[in-house]
Structure P
Amino acid sequence: MTIRLRGHHLLCMLTFVGEGYSPRFVANYAKIIRRMRAGEPVLIVQGPDDICAPLLAADAPHCHRDSVLERDRLALESAGALLGRQLEAGSVVVIDEHLLNRMQHGFASGELRAACSGCEWSGLCDKVAKAGFEGTRLMDGQGADPASV
């Protein structure tokens, strides 16, 4: 299988510590992290992705807003520059330790943060990056449902 991921979620995955919009959202995200840790390829998509899935049933989910689409564009642009390749809808990446380390360094240095402007989670992500990404699900390999940890 392949994980479908929108552009800005390439950044969000770096700081995911088990917090989110709802328990269902967090449990879904944790499952996706487990799949990434297992080496499942990530297909970049435009618009809502596998992480957004629990939010799509809500009235007017933010997943379709122009500001979120712009966040995707900026994230793909900066991540592509960091990785030395163009990233766009249809691109495939595998989140291995080397890629994770490069992206964490770029995130912590601010190189990947253009897409984070105005994001409601930015304060949490600042703290996580400052703490060296300690406790993140992707780095620590934790993908279990938070209720079962």
Structure Q
Amino acid sequence: MKRICFVCLGNICRSPMAEFVMKKLDTKHQLEVESRATSNWEHGNPIHKGTRAIFDKYAIPYDSKKRSQMITTKDLEDFDVIIGMDEQNVRDLLDLSAGHFDDKIALFREGGVPDPWYTGDFEETYTLVKTGCLDWLNKLGS
């Protein structure tokens, strides 16, 4: 079973959206999927209400007890693939990796996924996340 981790700035909007969308799409259940943050800004906070509204609208099951947590070097070691939701997230992950786990780090999609915390457009985020997760399922062979 491959272990993958989606990573965004705060782990309250994009990365948990990708986590739970991927879990729903992975009908073969060949992936262990989690999400993390590159910053501690939202540490311990629940999933953003805009992301929860998307989950409810599209009947995506999620863990209502999920809280934001920062990625660690131990996570870089433990996960098989670490996916940054935008280019800044990837740069932050590469800095944390310091050359040790760079081959595990990838960008979610070309151009990244805009942060709906700033744009307010959770619907656009969902569209990009769903398409990107389907692409990743194909890449990962699941």
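Taken together, the values in this text are just the output of simple stated rules run on the coordinates, not laboratory data. Keep in mind that what you see is a predicted model, and the values were worked out from it rather than measured. Cβ atoms are built from the backbone, for glycine too; each structure is taken alone.
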| note | Structures P, Q compared on relative contact order in percent (Cα under 8 Å, 6 or more apart): the greatest is P
| Value 26, 23, 16, calculated as Cα extents along the principal axes in Å, for residues 79-118 alone, assigned to which of P, Q | P
| task | Out of P, Q, choose the structure whose coordinates give mean count of other Cβ atoms within 10 Å over residues 23-30 equal to 13.4 when calculated. | result | Q
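Taking Kirkwood radius over Cα pairs in Å for each of P, Q, which is largest?
Details: P: 15.3; Q: 14.7.
That would be structure P.
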